[in-house]
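Participant: What follows are several structures.
A short reminder: the numbers here are calculations on the coordinates, not readings from a lab. As the structure is a computational prediction, the values presented were derived from the model and not from experiment. Cβ atoms are built from the backbone, for glycine too; each structure is taken alone.
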Structure I
Amino acid sequence: MFDSFFQFNKVGKETPYSTTFLKNIWYYNFRSRKSLFIVEVEEYQHHIFVLKYYQKKHKKHPKKFQILSDEYKAATVIGTCIRIMLSIYHKNNKASFGFIGANSFNPESGEEEPINNTQRFRIYKYAMEELIGTESFTHGMEEDSSSYIMISNKCDVHFIASEAKRMFTELYPSFSGRNGD
């Protein structure tokens, strides 16, 4: 189901000047039949990478990560993001990956999906469990925040899990409150 993908290109890197945990943001792009997509790969301490994608035409929209493309190519878009992840992992086998299954937003109607256990989260979870498995990664998730992490088994999994939780709780205080912690 997620076997097909679009050809992608690494197009740049940004190094933030004032952040505690974020080291770099890597930019990739790919083109579907109708749209250009941008993938932002945030590189954090401890070889943790967070992937985010959006259509270029929504770049300035405050909810750009939440807007659906209406191209019905989700499996191919997700397959492309998985290929980007694997290209990073093949260069760095200590790389761990995280993502949020963003709650969908319809700009025309203003309707917004609740943030817990989103449709995207359920699809990403299925893709990661089916395609990536547990040989190279330990999987963790929180349905309340629709967040998912895959920690490289080449690392101290418990240490990385605890550091990831600490970093993201500090960066996004509302994030930890979603699951009752």
Structure II
Amino acid sequence: MKQVLSRTILKIFGWKIKDISDNKIEKCVIILAPHTSNYDFIIGRLAYFSINKKIKFLIKKEFFKFPMGRIFTAMGGIPVDRSGKNNLVGSLVQLFNNSKELTVILTPEGTRSYVSKWKKGFYLIAKRAKVPILLGYLDYERKEGGIGKVIYPSGNFEEDFKKIEDFYRDITAKHPENFNLSAK
């Protein structure tokens, strides 16, 4: 029911969802970029419902106050305390190691506002958990989203990030002025 409803809503708003990922991938980190609007969450969540993919996603702990906490938890939300050091990378690696199947979505920009560089946690998690990184995207110009590429971390962040940069270079954000494709 969620799958049909999500597809219908996306179709009404003119969005197409493409999933070229290998459905046999049992564990992965999906990065979603660009992330410049609250609509990214809504469209992205509908997209994953539409392809019937169970996911977990990180969201700031402030969203987990009653009554939204129960809703976000049911949708796969993992609360994140952004106030200080919390060993989030280690916690997620452990979650991967203790799970048979797990897909976690992260936004490497960390916020909808302009940032000078991406956070590297997604890469560290994938490398340490020995899982691939899937490049999720929402292209507002084409009204298209999905999974566009799979990257297996080599351990050379600069080399791997070049592939990520190349992929996202032609993706149009809802607010392009807030999208900076840089890890430096």
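Participant: If relative contact order in percent (Cα under 8 Å, 6 or more apart) is calculated from each of I, II, which structure is the one that comes out at 32?
Facilitator: II
Participant: Thinking of I, II, which structure, once helix-only ellipticity at 222 nm (-39500 (n - 2.57) for each DSSP H run of 4 or more, over all residues; to 500) is computed, gives back -10000?
Facilitator: Comparing all candidates, it corresponds to II.
Participant: Name the one structure among I, II that FRET efficiency 1/(1 + (r/R0)^6) of positions 54 and 118 (r between Cβ atoms, R0 = 25 Å, to 0.05) of 0.95 was derived from. It would help to have the intermediate numbers written out before the result.
Facilitator: On the way: I: 0.95; II: 0.45.
It was calculated from structure I.
Participant: Have a look at I, II and say which one yields 0.15 for FRET efficiency 1/(1 + (r/R0)^6) of positions 62 and 150 (r between Cβ atoms, R0 = 25 Å, to 0.05), as calculated.
Facilitator: Details: I: 0.35; II: 0.15.
The correct label is II.
Participant: By the measure mean count of other Cβ atoms within 10 Å over residues 102-109, tell me the structure among I, II with the highest figure.
Facilitator: Sorting by mean count of other Cβ atoms within 10 Å over residues 102-109 in descending order puts II first.
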